[in-house]
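Nothing in this text is a laboratory measurement; each read-out follows from the coordinates by a stated rule. From a predicted model like this one, the values you see are computed outputs, not experimental measurements. Cβ atoms are built from the backbone, for glycine too; each structure is taken alone.
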Structure I
Amino acid sequence: MVGEAAHHLGRVLRAQTGQLYELSDGERVWLGRIESVGRDRVQFALVEELPTVQPSVEVTLLLAVVKFDAFEWALEKATELGVSTIVPLAAERSEKPLLAASAKRSERWRKILLEASQQSRRVRVPVLTALEKPESAFAFFKDGLRVMLSERTTALPLRRVLDGQRGTKAILAIGPEGGWTDAEFAAAETSGFQEASLGRQILRTETAVIAALASLDYALGEE
C-alpha cells in the first residue's frame, strides 16, 4: 500500500507491524498482516481471502441536491445500504447556490463514499456521477423498477408499488425539500417512473433516503 492511504494508516492510525487489516481491490477481500510501515508505504502479507456479499439488486439513487450536511449524510447512509450508483440532481427547487458549489464538493463526496464503503465492508465503492437535470436522468433509464417518491395524495404507498416486484435493477428518485415540480413529475411519468408515497409524514430528504432504500432491500433482496 502506497500514497495517501498508506500515510493515513501509518501516521494517523499509528499502524504497527503484526496488526491485521481487511484489504480489497474492488473485487475480492483479504485479511492482511502488516509486515512493515514506512513513511508513505505499508507492506502486507496476505493471510486469507474473506467471503464477500454482493447486493442482489443493483440500485441507482437519483438524489436532488439539498443542504450539504444533509446531502452528505444521505450519501453515507445510501452507501451503507448498498446503492451502486448515485446521481446528484439539479432539481428545479434545489437551492441555486448549492448547485453552483456542488462541483467543488465532488472529491469530498467521493471520499465519503469510500470511507462509508470501508466501514460497511463493501467490496465496491458506489459510482458518483456528475450533476444532472432530472429530466435527462429520468430519460436515461429504460429498464428496471423505476420509483419516484412523491408527496402527492394520488401517489400509491410504496409497499403497494413494491408488492410482487422482482428483478435485479431498481432506480429510486428522491426530490428536494420543496418537492418535485409538475414538469418533473411529467418527465418521470413519461420515462416510466411510478409515484410512491412513504406515508402521511413529511420526511426530510435524508430520512426518505434511508426509509426508501431499506424498503427496496426488504422487498427486492434475496430471501
Structure II
Amino acid sequence: MMKALILAGGEGRRLRPLAGDVPKCLLQIQGRPFVEHQIELLKSQGIQEFILCVGLGAQAVKEALGDGSALGVSVFYSSEDAPLGTAGAIRNASSLIDEDAFLCMNGDTLVEFSLAEMEQNHQGVRALATVLSREVEDATGRGTLEVGLRGEILSFEEKTRNVSPALINCGVYLMERAILQHIPSGTTVSLEHEVFPKLVSSGHRLFAFITNGAFVDIGTPDEYLRIREKGWR
C-alpha cells in the first residue's frame, strides 16, 4: 500500500497577519484544518498511511491529528530541528518510506486528480518522478513546466512573472524511492529549485501528469480567504 508524505513544515510567512503562530496546515477551511481535507482527499483514493513532515509548530500538528485514528488512517511524523526545504524534508523522512514508490504533497496544496491514472502513467513511462500538473490561464507567481510530446519534463521555471497560460506544478509528486539517492542528507535542499532541475539536466525520466480538477494553494492570504468559508471545490 502506497504511503503519502505531506510537507507540513513550512513557516507560512505570507499568512502570518491572518494565521499568527498557527501552522499553515492547521488553518481552518469550513471549520476543519486544511490538512484534514488533504488526508480525506487521498484517503478516498485508497491511501491509508500518511507521513507528516513537520517543523515549526510540530507539537500543534501532532495534538490536532494524533495517530490519525479519528480520521480512519494512520499518521506518522518526521520532525525537523531546522528547516530542510522540500527535498531535505523528504530525505529526513526516508526511514519511514519502505515501498518502491510514494506520493508527496505540499502542505498548502489541494488538487483533484486520479491517483490510479497517475500511477498507471508513472509506471507506463518508467518515470523516476511524476509531477501533477494543470493548465492555468495566468501562471504568475507559480512554478511552470515545459514538457515534450510524450509528457516528459524538459525544464522547470519557478515563480514565473509571465502573465499567460501555462502548465503549472501543482505540488503533488509520485516518486520512486530511488530518488532519495539524489537528495543529500542533513542539509537544506529544494525539490523544485535544485533536485528536479538537476535530474532533468542529467537525463533522468521525469514526467508531467495533467489534471483538469479543482486546484487551490493557500500560500497567499487572498487564496486562503477565498476558500476559507466556501470550501476548495
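Looking across I, II, the calculation of helix-only ellipticity at 222 nm (-39500 (n - 2.57) for each DSSP H run of 4 or more, over all residues; to 500) that yields -6000 traces back to II.
Could you tell me which structure in I, II was used to calculate Kirkwood radius over Cα pairs in Å, for residues 130-177 alone as 12.3? Answer by label: I. Comparing relative contact order in percent (Cα under 8 Å, 6 or more apart) across structures I, II, the highest figure comes from II. Highest-scoring entry among I, II, by volume of the Cα convex hull per residue in Å³, is I.
When distance in nm of label points 7 Å out along Cα→Cβ at positions 74 and 138 is calculated, the result is 4.5; to which of the structures I, II does this value belong? Considering all the candidates, the number was obtained from II. Here distance in nm of label points 7 Å out along Cα→Cβ at positions 2 and 210 was derived from just one of the structures I, II, and that gives 4.1; the source is I. To which of I, II does the computed value 0.7 (distance in nm of label points 7 Å out along Cα→Cβ at positions 66 and 98) belong? Going label by label, the one that fits is I.
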